[in-house]
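Scrolling down, you'll hit the structures one after another.
What follows is calculated from the coordinates using simple rules that are stated; it is not laboratory data. Quick caveat: nothing in here was measured; it's all calculated off a predicted structure. Cβ atoms are built from the backbone, for glycine too; each structure is taken alone.
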Structure 1
Amino acid sequence: MADKLKEEDKRDMSEYKCDSGKPPVYVPHKPVSAVIGASFSVVSIMVANILRLFKIPQVSYASTSTELSDKSRFEYFSRVVPPDNFQAQTMVEIIKELDWKYVSTVAVEGEYGEKGIASFISYSADAGICIATTEKVLRNARIEDFDKIIDKLVQKPQARTVVLFVDEDNTRKLLQATIRANRTGHFLWIGSDSWGAKVHPVRDQEWAAEGAITILPHRNPIQAFDYYYKSLVPKLGVFPCNSTYDSNFYQINTRKIINCRNGWFREFWSQHNNCTFDNSSRKCSGLEGIAGYEQEGLVPFVVDAVYAAAHAIHNIIEDECGNDPFYFCDELKPAPLGPQLLKYLRNVSFIGRQGSEIRFNADGDAFGSYNIYQYQRNPDGKYDYVQIGSWKETLELNVTKLQWRDFDTIPKSVCSDPCPSGHIRNYQDQCCWACVSCREDAFVNNDTCQSCSPGYGPNENKTGCVKLEALVLEWLNPWVLVPVTFSSIGILCTLFTIAVFIRYNRTPVIMASGRELCYVLLSGVLCCYSMSFVILAKPSVETCAVMRVGLGLCLSVCYSAIFTKTNRISRIFNRGVKTIKRPVYTSPISQVIIALGIVSIQLVGAIAWLIIERPDIREIYPYPLTAVLTCRVSTFALVMSLVYNMILIIMCTWYAFKTRKIPENFNEAKYIGFTMYSTCIVWLAFLPIYFGTNNDYTVQIVSMCMCLNISATVALGCLFTPKVYLVLFQPYKNVRQGNGCQIAGTDRNRPAYSMRFTAPKAHTIQSMTSNSKSSPRFGPKNDDTGNPPNPSIVESSVS
């Protein structure tokens, strides 16, 4: 008796029922083996915290917060839908597939929104997707709060894509805010499963959601549920429902199911069909039906959750009580223990009513599988969700099914466009940059400009370096045409002068000018003009060798002849003042030998230079992206090859200056002086031009050619033009004076010009006279022996 009283004391008072004053009847509560639900993650979290205390397993059909995967806090929680981290991963892969790089996010306050966006941001960082701004919808947010969120999103106009982890009610309010801000069509929405394929967020504002991409865990509508649901009718009048079991009643004749189990079904029927169950004019008859029905997206997951719990209970009964499906043994009464049932629940594996496998991982989560939809406008003007792809560990997206408002192609959502070739990104933040151009000789490597090595330049895409083609001076280049034309004219003039000298070789003017040295000088002038073609030719070992020898040699030929001539004039006049003895080595042969001896010094030096430093070609790089093929010769060696000629020029100039005051009839020294003064000016101008333009190969080469041409032209013009002019156009001056004879055909009234001869041993100088009226006489008069005079005698004119 005492034990019975103790047991009654432990009973819960709520388990007693009292009806109409009758004695209380003990009706114990039915044991709870498992709980199905809830839908929202925030509700599931609170329920899970309570059920954990009682060790009751919980199976949710819609809660996707990643926080619920934490088994240290929610040990008894499981779900038949994948967690939000899979959903966030799916969103990131969609954004990558559409080549969007700059997005904004909006999350509802709470575990679902904040954890979902956190997972999305984590995956985005690994995928190189930048977050422009992150906004939060607070609990009990007002209309102006949504307007502020839209204003902040608009401040980042490049981030057109907006990722939403927002419940359906707040999603609706957010779309309304875009309408108020007149920003419909600007944003590219990506909605989470809370939006999914639901009608409520877009009802009466479909145009604001057009083009939105939404995600929903993979589901297939259950046709059997549709048949069952459309067969339901409400209880009418005093229809005999079984109040004990509250089960529905199937009418065989009408094939309808009277809903006795759901106490709110009558209210739903009344609102849906706009009728009442009282005696009004619009009384519900039960024949109205459920028009416009579409299966709710969560129905298949509710079915899966119920079946998962049922399979777990079925398996534990089989293992503990045997194979009889209707035998519930005492070992499990009144209900299976929570920890034991949880173990069976996590190990279930079956094909659900959707046709897909239902099983759980170690965290009690279903494996990720999503359908991807886009909210599109049909040709008939109606809007609907169109499946455009799916995700099950990998993304499958049919881009051809995508439709965009006001766009024929996929719109952009990037902060900065990719930089063109040859530019690097100057980052302003993670995904925004300004393009900065690299130098023309640099290529781009990992967003840095790297210069190419000398002789190399960036390729077409500025991603690497390629070998530059060495430049050579082309014959049609304007820089080349000028010295080539100048040289060609000079060569013709020189050849013409040589022809005149040969033709009139025995005339007094030619003989008196020192024919032998003139021919030496003309050969040097011709060589100077010809060197331009060697210098301007494409560099090779042969042309480089000819240039190194010929450059100094042609100048030394010219100035050795001029030096020999000025030295001879100086010695004759300086010696003639003191004595009448003829100076040594003044004969034509001696003069030629002396000139050739001077030239041989330059020739020997040039040959030695060739042996010590063999001629070759090389590439120089005066400017970026410029490679020039040239002869391999150092500046020092080039200067040394010209030093000898500079000494000759200085000596010639000194002798020309020294003999400037000789009598007027002996005035070739004055022409030589003018030639040397001009030559000094030319070379003084050449040196700074050549050595001051080290980076301009064209200017150096052309200036060298022009210096040679001008030096040759000065010598040709000053020393030979007067002689040629006199021989061709004033032949009456080109006569010898003897016995008063005149040249045939001359005017008798014109004063006679003649040659005065001295004795063979008279020490005189060869000099061509100009049209002077008188000239001093040197030496004794000619004798009358009849011996022919020496033709190398002083020329004079008499009046």
Structure 2
Amino acid sequence: MALTETEFSLLRERIYSAAIVDGHAHNLVDHHASSFPFLRAFTEADGDAAQFAQHTLSFKRSLRDIANLYGCCASLETVQAHRLSLTMEALCSKCLEATNLSAVLIDDGLHLDKIYSLDWHKSIFPNVYRVLRIETLAESIINQGISSGVKWTFDGFLDCFMSALKESSGQVVALKSIAAYRGGLNIDPHVSKSQAEVGFTRCVQSGAPIHIYDKNLVDFIFLCGLEVATQCGLPMQIHTGFGDKDLDLSLANPLHLRGVLEDKRFAKSRLVLLHASYPFSKEASYLSSVYLQVYLDFGLAIPKLSVKGMHSAVSELLELAPLNKVMFSTDGYAFPETFFLGIKWARETLVNVLGEACANGDLSLDEALTAASDILGANSMSLYRLSEPPENPIKQLSEDCYSRLLCDTRKEVKHVRLLWSDGSGQRRCRVVPKERFEKVTKLHGVGLAKCCMGMSSHVDGPAKGCGLNAVGEIRLLPDLRSKWVIPWSKEEELVLVDMHITPGSPWEYCPRSTLKRLSKSLLEEFGLVMKAGFESEFYILKRDSETKQKWVGLDTSPYCSSASFDAASDMLFEVSKALTAMGVNIEQLHAEAGCGQYEIALNYEPCLKAADDVMLLRETVKALIQRHGLIATFLPKLFPNDIGSGSHVHISLWEGDKNVFKADSSGGQYGMSKIGQEFMSGVYHHLPSILAFTAPLPNSYERIKPQTWSGAHHCWGRENREAPLRASCPPGTHHDVVSNFELKSFDGCANPHLGLAAILAAGIDGMQKHLQLPEPVDDDPSTLSEGLLKMLPTSLEQSVAALQQNEILKELLGPSLIKCIIAVRQSEIEFYKKQEDFSTMLAVRY
């Protein structure tokens, strides 16, 4: 029976509002530098054959879709010109802004020209998980060995390969095989080690770079990979069906896998047949119905087929397949547009296929709603163990509640809060109605007077000499990857913004854009990503019970006491829940040493997300504590006779999934790699100037005193909490190996993006100049002979003076931005010289 208009609207609403998990995709490429042609976004054909792609149904439809997205003419040349006019960040934002993509699984074994690293994708997509391609791993091991002069034996290779697989098992959510490309899916489950060894010997003798195509060796590697996947509880994704011309399509039929499926060793394995196995979709559907191990994924078939072809492929999968075994993916690769097209047409195809199933009597509306949520996300979350599958909020629905439910799903968010932090570190926001946000703000932003970046903590006007005044306006452009529903204000969303002169042209004063620019420099010059994790300390204040005027600490219990934590546990758990809901990962919470002082430590993330996360933390803590009639403050030194509050940050360097700050064979000292030592040395060298960013108020220097664990002396040490730079060996790290360093002279009044940008600029300078660290200080610096160590700046005047003389940071961060920051700091200095008691005002502002 056909769905009523209301029922169909409800199904469509569910499918188009559901958060999506992209179960299989690949790396993007630098669209300005890569030689990989944009035409390949539309076809699996290569070389001369690709020119005929423009005459296919899917090309014509997809080109129109992309042109409509960009608001340009539907010609390949116009679309290419438009996308080249945008930065990759802007391109991704445009393609992903309305997709509601919640997670993506990336197979990074597809090597294209100028691909971005897996870590880079974590700044683009909300949650990124890695899929390990076993053939690429095997080839990489062999080739690296050959280049290092290793005389390979098959046993030696096998030991390395199996060890690498097992070591990777905790860092990936699935393995993947492209055996279909390397001889076909007719895997011999009984291939012997000696047969594989013959093939291995032939491969090695052919010389690097090795590409494994020997059938016996491919089969043996497949079985080894599946063995490890089964032991470790990981699914194995398998290319099935169509692809480029390198495969023999007749051998990509998943029915060839029957021998493996019947093998008792793999009875508990989980195999994901990719690409709808097209044109063998019915065969794949059959296998999933009779074999416990078989799951299905329809990426690539959508959107590469015609509209009718997409509908047929998904319909054929559902003819026999259990609905909880069918999953969505984009098979997106190289170009953000492939993700956009895959998501757009997956939703539209599911609307039609599930609607048709209801009309045919195969599904009730309730069952179709459940199937939609499962296929788009819940099935992948369960199979790949990303988290507990979300409960379907709609159970059995009665006819009279359809209309009400439909209405409820459309009225949730009414306003969007655009959040930024200015030069003084204060968080500020603009709020726009949701309708205007969708129609105007997402693309064109919100206007803001330029002088707002020059405001100080004490007056809402530009600081003298900052270079900004009442003339001129910028645009606040929302970064849609940072948009969340505000947990304590369900009808409102929050999104962080970049400052642009015009959309697509970042403003030189923008903190987020500055951090992005320097992150890109680090990646392009050194192939590295800086990660950071903040430990934020704050006080919770209540009214003095006697005076009712004075604010005092919530509790007087000592450091890490259960009593102190219990006094605020309900509020802290509210904060933790809210942050988790906004994608902020918390490592731990505890009571600090001050009266009513607490700390929340966040997980390390790529530096842009780390700065965004601490912005969300400050916003959340202030808002939720205020709702209890109390005040939370991150002010560095609230009470003269109590402990100060910092926002210590831990810094590490990553190359892909490897922490390269740790000691290696490059010749570094002190448990650090050579490049890690040089980066930290740059931060050490520029630390007096960095303080002008990380300790931005005169009040900041009331905290940075000897013997308060705040880092008052210019030194570094190994696990020395009196040093401003502490080489850290956290749990899980060998005691002789340093995984990161902590900068203690960072507080909660600092703009986190500017603070990390200054650290990053200093580290880049250290690596460029190969700077070296002095000897570590392994004692309390205050106990050493006077004059042996210099003090760090003891006032904001001193750190500003250091910054004024620092030509390196001026060049890397930008002279206009430095001029503005210096003017704002000088304004703070002059104002607070004349004030006796300003702590209450600052406690409220920060």
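For percent of Cα pairs over 49 Å apart, which of 1, 2 scores largest?
1
Given a computed value of 63, 12, 9 for semi-axes √(5λ) of the Cα gyration tensor in Å, for residues 414-509 alone, which structure among 1, 2 does it belong to?
This figure was derived from 1.
Going by distance in nm of label points 7 Å out along Cα→Cβ at positions 14 and 606, which of structures 1, 2 comes out largest?
Values: 1: 12.1; 2: 3.4.
Comparing 1, 2, the top value of distance in nm of label points 7 Å out along Cα→Cβ at positions 14 and 606 belongs to 1.
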